[in-house]
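The structures considered in this document are given below.
Since every read-out is calculated from the coordinates, none of them should be taken as a lab result. These numbers come from a predicted model, not from an experiment. Cβ atoms are built from the backbone, for glycine too; each structure is taken alone.
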Structure 1
Amino acid sequence: MSSYHVPPFLADLLHARSPSGYEAEAQAVFDRYVKPAADTYTGDALGNRLATLNPKGDPVLMLAGHMDELGLIITYVNKEGFLYFDTIGGHDLSVISGRRVIIQTAKGPVRGVTGKRAIHLMDEEDRKKVPKKHEIWIDIGARSKDEALECVSIGDVATYDHELELIRGSVGTARAFDNKVGAYVVGETLIRLSRGRGKLAARVVSVATAQEEIGVRGATTSAYLADPHIAVAVDVGHATDHPDCDNRKFGETRLGAGPILCRGANINPKVFDRLLKAAKKLGIPYQLEADPRPTGTDARAIQMGRGGVATGLVSIPLRYMHTPSEVVDLEDVERCVQLLVEFARGLEKGDYLHW
């Protein structure tokens, strides 16, 4: 068993179940840990959480990490009491079946198992196919539709019952590192900055964004509300250090080798340079990733907010993205917090990083 200490804030975020559009549990965790450190704190109509430090500061720096995760939404119950679902976010259908899940209902959590026809009951051709969504169901042990509907309702959501576990040292596995680690980083950064306000010129708005997995929707609205000059999105990025991953196609990034700094069309070059400078000043390891197009993160929405925002992206290396058992080195998470604290403290009045 690993003796590595997991920060309670991060552990609680990972335990919270928050599919896109159903983020209440993660909101409550962010409220509990971040609100006491903020000068002002608010939610909005999409479910974002915005914590502001040094409200008269200049420039305005937005830090964004999404708190939503993948989920399953109940769409139909058959006469035998089996639940059918659609997916919230981009699931790998090949790994859905055979998983324990927890369904969030008005009456409390309901446990179930995802199922499909056993391999023994398939012909050779069926065994080669990835099942379609309508060929997988959730079994809650009900014996009829009426019995099932006493427990669950159409529109209830489920998440995998895969909790945080350290597997070696600071390396852990969990269901929703994507992107509870990002929400943790932006919240923890504000908490630490609040302890040394005299070193801070900028107004810092740390945002736990909602609905990233279904189209960066929370980032779109919160960027308008925060009205930043500068922003850094924090998300997970693919660690390409495992078998069957061609670095010629996907680049080279490793677990435990530090935060990933992104360069590319979606990234303001001055923000990138400042992040790089901060990493070098602290002496923390970092990695580089190139992306020739708008990234699949909150950064792409924030960059286009109002009159445009000088935007950067920092990613935490992660293996097996969008599966029930993602893997992260928690040392990379801590280094990301340190990096953003240094970056924020390095901003001076009138420093808008235009180019």
Structure 2
Amino acid sequence: MIKRAENFEGLENGFVKCKLCQKMCVLKDGEEGACRVRVNYNGTLYSISYGILSTQSIQPIEKVLYHFYPGTKTFAISSVGCTFNCLWCQNFGISQAKQASTITYEMTAQDVVDSAKRYGVNTISFVNNEPIVWYEFVKDVSKIGKESGMKNILFTNGYITLDALKDLVKYVDAVNLDIKGFSEELYQKYCNGTLAPVLDAAKYLIENKVHLELTYLIVPLINDSLEEIGKFVDWVRDQLNSSVPIHFARFFPAYKFQDRPPTPADTLMAAANLAYEHGLEYVYVKNVYFEGLEDTHCPRCHIQLISRHNFNISNINLTSKNECPNCGLKIPIVGKPSI
């Protein structure tokens, strides 16, 4: 489905400038953007992935967030395309695909919301490919969903212009922002992007009270040094706050990094320990099991509050106000946890 895009500027001689992501692509007639799903037709920019889905599923919300309605299910949907080209992408089959090169199908925004209702869930998650390139559809779904009492979640790389983000956050309730590493050199060399706008997006989300969690996929020999991870956790502590949940995720060989080994378990444990030592309060490890590192603990008295394994919750030890039952500390969890 094709829809006239938002966030672009018409230029001379039929060129357009896309103002959705920070790449600000300038496109001649017939040319597509770096995302592969936005095209200049006769001096007007169009989204060619509007209403196009590559996947849909009901999944534990823990696959996306740990502190947002824990234990519930979410209706997770994906399209195709991305603003980045990360050489290790774990979802490259759809993030680096064009609409015509993968199996896709169409749904209206109302169809998506109706499906979520039919499955009995109260959240819709935009995942796997970059939801920012699906901007118009994400916004339309989120508007209708919000009117129906749904909560809307993005799993994003955060590479969006501030104007586009300001409009979108009116309808978004929670974000998991994927940090690729903590240097401009890494972003430019391996992702074809830049770091600074991502950090600005994270700060904007916090300032505007959107629930935020961060994921850091640790890729061996790329972003796994304790020095770089230390800079990341210090930035979270100093520029966001120490209670933002952090997920260190294990890399598996994929895309153009098929020859790389999975992240060693010791590296993930060292990253988690470092984050705690530097003052972060809610630190998790994903894609590999360490006892306790999927669980939520009280940062004050250290008792276990939520027990998790493989994205499933087996025990909840919180008051009705999401406080620690032992010391009374308010835990930054949105919504009522469920088993």
Q. Where does the value 21.4 come from, among 1, 2, when mean count of other Cβ atoms within 10 Å over residues 23-30 is the thing being computed?
A. 1
Q) For structures 1, 2, which has the highest computed value of mean count of other Cβ atoms within 10 Å over residues 63-70? A) 1
Q. To which of 1, 2 does the computed value 23 (relative contact order in percent (Cα under 8 Å, 6 or more apart)) belong?
A. 1
Q: Work out the source of 0.95 here, i.e. which of 1, 2 gives that when FRET efficiency 1/(1 + (r/R0)^6) of positions 127 and 191 (r between Cβ atoms, R0 = 30 Å, to 0.05) is computed.
A: 2
Q: Looking at volume of the Cα convex hull per residue in Å³, for residues 87-198 alone, point out which structure of 1, 2 has the largest value.
A: 1
